[in-house]
Structure I
Amino acid sequence: MIEVIHKKPFQVRAIEIDGEGFIQPIPFLDYVLEAAGEHAATGGLAVTDLFKRGATWVLSRFHIEIARYPRWGERVEIRTWPSGRATLFAIRDYEIVDEQGTLATATSSWLIVDLKTRRPLRTPEYLEGFPLYEKRALADDFTSLPALTREDLVKEFPVFFSDIDLNRHVTATVYIHRALESVPDEILFGYRPAGIEVNFRGEAFYGDSLRSRTERLPGEGAPRFLHRLSRAADDKELTLLRTSWAPAK
């Protein structure tokens, strides 16, 4: 029987922490996506299961709000469930908790894509029988993220072999990692991401280079940025992001 809410424990490892002993953002996000993949697999909908049907999962939108980062050795639990679906999209939500309460909440939108045509397929034909729990951990209607109006900082990164996933393209968290690396040094060393919103729009592959452009948004209080990642060779837009940052503590 497929669980309505899937629960997966993790313990923060030494190789996942920053210089202050807290988990870094990307391993934290990897926990979330690993739990999602494990839940899908319990219902015969893992990426490798879809491969047999000529299809695959592709992450379209992702939004996480982080209240607290766990430290090295701390145990956390990811709770995840399918929270909605439409003709072409499947919505999945998440809560990340520990003994003290909720560390973070997240939501995501997924496509099932034909491997040959790369076109979206009708999700109801694949998800019939998979339980749905219509609760949103994080309210988001996934409206389009705004485009950059200027470039305050630009960096370029090669695509490494280690960036490639089962779909043979750059895995989702690599784009987020490159965007987070493209903020000013004083932000990297004095703050941590508190909110990350992502709109995935294209694919990159081994041998490509990613160009990451960043715009700091105006206003007082917590720093906020827009990010645009494109393929360096032709400037094809691959990902749009919006991030907010809280003081590291």
Structure II
Amino acid sequence: MQKNVEKMSINYSPNFNIKKRSRSKIKYLIYHYTGMKSENAAIKRLTNLNSKVSCHYLIKINGEIVRMVPDLYIAWHAGISSWKKDLFLNSNSIGIEISNPGHEYGYRNFNNKQILSILSLSKKLKKKYKIKKENILGHSDIAPLRKMDPGEKFPWKLLHKKKLCIWHKLDERICKKYRKIKLKNNQNFYNSIFKFGYYFSRKKSDKIKIYKSFQRRFRPQLINSIVDKECYAIIKSLI
């Protein structure tokens, strides 16, 4: 990757809670993709009062970082969400949107300039608010029944190498060996990902979405909602 000179501009969104929060309330960092046909359309939506959505930062295609809501105000990015015992994560998180059309409009790789800005901004926020590595998450982690972003192309493994988030400890050869070998009983796996932080549901249709969310995050090579020995080995490594 080329060296990136971080650029930051301001384009404030009207969509935030007026009451300020304390620095100690900020516990999570949540990544999203914009999921719209164009970057301009995404910016318009994030700054439109009627849309009722916003984020703290937007990372544009050229790597420029746009501040949209100051950190100490609650932006409207997470919606109905949960992680472990925390619900409605807007109140205790910072949301970062990354310009990308998403699965609906031609999902693509995040480019080098964007990745450099993700790393730089995340490092600063993590240090400033003392955010734990395990609390740096994707929108699909905290809302698996309705969201797929930032998706399987997001560079989680690279972020782990930069000490920004967690990743499993399995060797790639072990992963390939266990891949597609079905488990006889999925319940232990499901109990484990619930313990890890994911939403709990008894519905089969919900479980399929939760499994896919886990795979997008930790096993992006194969997203099929089928629990195999690789998935189980990954979650055991994580917890």
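Odds and ends about this structure:
- With helix-only ellipticity at 222 nm (-39500 (n - 2.57) for each DSSP H run of 4 or more, over all residues; to 500) derived as -4500, matching label from I, II: I
- Given 49, 47, 32 for Cα extents along the principal axes in Å, calculated: source structure among I, II: I
- Of the structures I, II, the one that 1.00 was derived from, the read-out being FRET efficiency 1/(1 + (r/R0)^6) of positions 50 and 130 (r between Cβ atoms, R0 = 41 Å, to 0.05): I
- Ranked by FRET efficiency 1/(1 + (r/R0)^6) of positions 98 and 162 (r between Cβ atoms, R0 = 30 Å, to 0.05), structures I, II are topped by II, which has the highest value.
Just so you know, all these numbers are worked out from the coordinates, no wet-lab data involved. In this text the structure is predicted, and so the values were computed from the model without any measurement. Cβ atoms are built from the backbone, for glycine too; each structure is taken alone.
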